[in-house]
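Several structures are given next for inspection.
Readers should treat all values here as calculations from the given coordinates under stated rules, not as data from a laboratory. Keep in mind that what you see is a predicted model, and the values were worked out from it rather than measured. Cβ atoms are built from the backbone, for glycine too; each structure is taken alone.
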Structure I
Amino acid sequence: MTQVLKRGGGTEDWDHAKVLNSIVSAGVSTEEAEKMVANLEVWATAEGAKGPLMSGAIRAQVMQALQAASPAAATAYGAWKKATE
């Protein structure tokens with residue numbers, strides 16, 4: 001299982017639902033979000049083989065995927081992430 005290193009120093013397992021929900025909350029359809037998460041999981045598995053993934057690296061990958069699919073969703077995601085930090 002891919003491990004995620006959180007900002008506070010703790011680790012947790014990669015959570016498909018958590019990534020999916022954050023993308024859907026940005027305004028992307030569930031179907032499109034599932035495709036994005038599938039691609040992100042390929043990346044996460046490859047990178048996670050080297051060690052825990054930084055949560056910030058995951059956010060950056062999500063943002064990149066959103067910018068390619070829906071600039072408006074990327075803007076919403078970025079605003080939400082800033083509000084929660």
Structure II
Amino acid sequence: MGQKGKYEPLTQYLLNCGKNEVIITIEEISNIVLGGLPPWVYNPERSPWSMSMNPVGSMSKAWIDAGYVVKDYSSASVTFKKQK
């Protein structure tokens with residue numbers, strides 16, 4: 001399965017949540033995406049959450065396609081905010 005397919009459930013989750021701001025744990029995201037999150041996601045120096053407006057790969061494209069940006073993140077959770 002291609003990478004777009006792996007993260008498509010996260011896009012759908014955000015599209016269907018109906019909220020302007022969504023706080024979700026890294027564990028929940030790992031359960032949503034197909035096959036879980038890759039190990040490098042847990043490395044703060046390579047955090048995909050900091051790439052919100054400059055999508056490098058399909059992971060950040062997942063929330064951008066849903067109309068969200070990353071407002072804040074920690075080692076435990078990510079806050080997505082709906083773009084205007």
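Computing helix-only ellipticity at 222 nm (-39500 (n - 2.57) for each DSSP H run of 4 or more, over all residues; to 500) across structures I, II gives -10500 for structure II. Structures I, II were compared on distance in nm of label points 7 Å out along Cα→Cβ at positions 25 and 41, and the highest value belongs to I.
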